[in-house]
1. Work out which structure the value 19.6 belongs to, where mean count of other Cβ atoms within 10 Å over residues 181-188 was derived from one of P, Q.
2. With semi-axes √(5λ) of the Cα gyration tensor in Å coming out at 32, 27, 23, pick the structure among P, Q it was computed from.
3. For mean count of other Cβ atoms within 10 Å over residues 253-260, find whichever of P, Q sits highest and give me its label.
4. Looking at structures P, Q, which one was helix-only ellipticity at 222 nm (-39500 (n - 2.57) for each DSSP H run of 4 or more, over all residues; to 500) calculated from, given that it came out as -13500?
5. Tell me which of P, Q gives 0.40 when you compute FRET efficiency 1/(1 + (r/R0)^6) of positions 277 and 365 (r between Cβ atoms, R0 = 35 Å, to 0.05).
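None of the figures in this text is laboratory data; all of them are computed from the coordinates on show. Remember, predicted model here, so these are calculated numbers, not experimental data. Cβ atoms are built from the backbone, for glycine too; each structure is taken alone.
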Structure P
Amino acid sequence: MTATAYPLRYRSAEARGTRIGRPLRLLGRVRGVDEALLERIGRAFHEQDEPAAALAAALRLPRGSEGSVTHAQLRAALAEVGPLWRDRSRPVPTSPQPTDLGDRPAALKRFLREVAAVPGWADWDLVDQGAAVLRRLGQNAADVLLQLSLVGGYRFGGPTDLLAATGALTGGTLQRLARTQEWTVALSEPGALRPGGPAWQATVQVRVTHALVGASFSATGAWDTARWGLPVNQADQAATLGLFDGTVILGCRALGVPVPPSDSRALMHLWKWVGHLLGVHPDFLVDDEWARHRINYHVLLAQAGVSDAGPRLARAVVAAQAGRAYPGPAWWQPWRAQWEQERLLSMLTVFLGVRSMRDLGLPLRPPWAHAYLLPLNTWRYRVAGRLPGGRERLDRWGRRRSDAILASHHPHDVSDAQVTGAT
């Protein structure tokens, strides 16, 4: 393997990654550094989701040209996948997929077969159990996804620079956060991830969007491939998946939420299926949390340091809390917005640490939010949640919190009465 097989970012800040990854190495039971795994991650910086990339290329062709695909054709084809798949489903699916794809462009057919196929490892009962776990985590999952997964990911150059270049978070932060929240809430609904289901549709659309972004930057030459690797690459996709599954598990435990092995297994299986739909390479798809922590630790070692984009994106997320719609009368909104920003900074200080907060240009705050969340979650999950009907109450609470968070990200679409109470 030659040095040119890796982008310049590869292991360019390994000492920093080792420092940031110390808690993960301890809590994730990671034993030592696996050079073969690091090498695999390094190669993945120059690998992409080929079926989605081919579809993106076809979508960018002039309409009516040979091999071109329109967005209308894509939407119509995805709408047909559900009935086609259900006609061929089995009690325990091995690999059912639609075969009657009609007279469609080759790139679209290939993509449809890819997203409609169900691997033999897929277990729908376990996927639904994972969705239920995600619902019960409620506010805690939302906090970890925003703070440790999203803002924590801004500590590394590459994906942050791509986000900043698209203007997705600096020009419309609240809308982008709302779309992510909508997607994660959709994933938590039972049965929604089966081929043709609403969460399946949304996830496949995310995959197409990623491919179109990658194709756009590759075509214009505006992306420094030698430095960062491909705009949307398999290493970064694996890193993103790890921020949604293993990181959420560890983060929720840090907030005092018990995540037993059965819940961990179910949640990991849910995200394994989501990762498959997103086009993540099978080498990085796991449904064992300890395998994910091991991958995540090595991903940290492979990363670059913080870039100029990281602080800008992080500050945009903090500032966006002022644009949300909170419960109560209009005069109360600025005070609640300030409280939410302070709460966010308090939790970020604990999750990311002092040096990372300084790297992102964020002010430090005392850990008061963790101080109230730890006993609250101990009561909610370890006491009340274990009483008769406790799981059902946690499920209802999780739904209410998810709906409230989502509603708060659409301040012009909801009234005060539609936004539910505090944490």
Structure Q
Amino acid sequence: MIQWIALASLLAWLYLAVGHGFFWRTDQRLPARRAPSVWPSVAIIIPARDEADVLPVTLPTLLTQDYPGPARLILVDDGSTDGTTEVARALADEAAKRGGSNVTAAVTASTEPPPGWTGKLWALRRGVDCAGDAEFLLLTDADIAHDPGSLTSLVASACTQDLDMVSQMAVLRAETVWERLIVPAFVYFFAMLYPFRWSNRPNSRVAAAAGGCSLVRREALLAAGGLAEVRGAVIDDVAIARIIKRSGGRTWLGLAEQVHSRRPYPRLADLWKMVSRSAYAQLRHSPLLLLGTVLGMTLVFVVPVAATIAGLAAGDATVAIVGAVAWLIMTLSYLPMIRYYRQPLAGALLLPAVAALYCGMTVDSARLKRAGRGAAWKGRTYADHGAPTATAARPATIVEPPRDPWNDGVSRPVATAVPEPSGPLDEAEAGHA
């Protein structure tokens, strides 16, 4: 029986290594691109909920993009209580005084989401409404920093390859011991679940995206039904990619080089919460899928180590060799991700232990869901379809009604410092002036 289980694990790894979209490779980077003849207008939309601490690190990187065309940045305050709006406005004013960028900035407020909507998607919808007729929407998170040429590269790739959605998995922070151990595996498991190559094929049913950096063609999003189509999705990035691809749009997902997450997860508890808040939602809250996931991860990641040790201890060379070969394939498949995150290569040997941790996080996610605390984020807890549950607790706050952000008093660069935008943004800019 042990031999058969070890052999099943080895066969699983042979399939994963060569038949599962080469998910373990890290060569899916922004596709070939060239500058378009006319740079399209872009609206950068950032939903922010209690992000005052991280905005001084990330927001200036977007306000100083070297994008050649017209670009608006719209930060939507999603009911923050820590002064997020004030911090964002101050940073926007500072960037406007310095000048040197085509990016204009505005800060507006969302309201509490109606039943059926998650807070983030409701805030994103507010941002899309404010974006007007911008050709592209860059959906990004408040904790994401962008290198100066990030937006230019994204738009050039979309235009060159005729893509309706270009998404990059941001380089996550991997500085503390726990971050170095768990973060590379997080991206590795995501790629295993959604092989990037398969997701990037127009005729494939696999569709995925990374919410920290997704450039979306506005018309394609509207043709797919808009954000209302995914209003209750907890894993909103994947949901948006699915509806765009389902409606005939072309999507692309890869690993980033110019986009970095600055959110720290210094303790195991922080990383555990990050994974467990949505892991069960990834399994559609299905106990059967949960059981299959735990058994599958045990077979794939734990059995090779157990078989190697048990075979050596019992003097069973067949079991030991089969287990060792499966473990070797597993380790080799993890090395590209370890290198991508610039971690010691020996860390690849720890993947089975990290996988066991992820199993625990996934089971805990199901436990939290049964306790009515699933998919919790900054004071909001969501039921199956996005409606805030009665258990969500947060200090009362008055959220100003949505206003036109271009008349909210946020400064813009002076005309002498920034080339005058042209095209569909002219009317809005003239109104603001």
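1. Numbers: P: 19.6; Q: 22.6.
Comparing all candidates, it corresponds to P.
2. Values: P: 32, 27, 23; Q: 41, 24, 19.
Label of the source structure: P.
3. Values: P: 17.6; Q: 21.4.
Max of mean count of other Cβ atoms within 10 Å over residues 253-260: Q.
4. Numbers: P: -18500; Q: -13500.
Going through each structure in turn, the value belongs to Q.
5. Values: P: 0.40; Q: 1.00.
That value comes from structure P.
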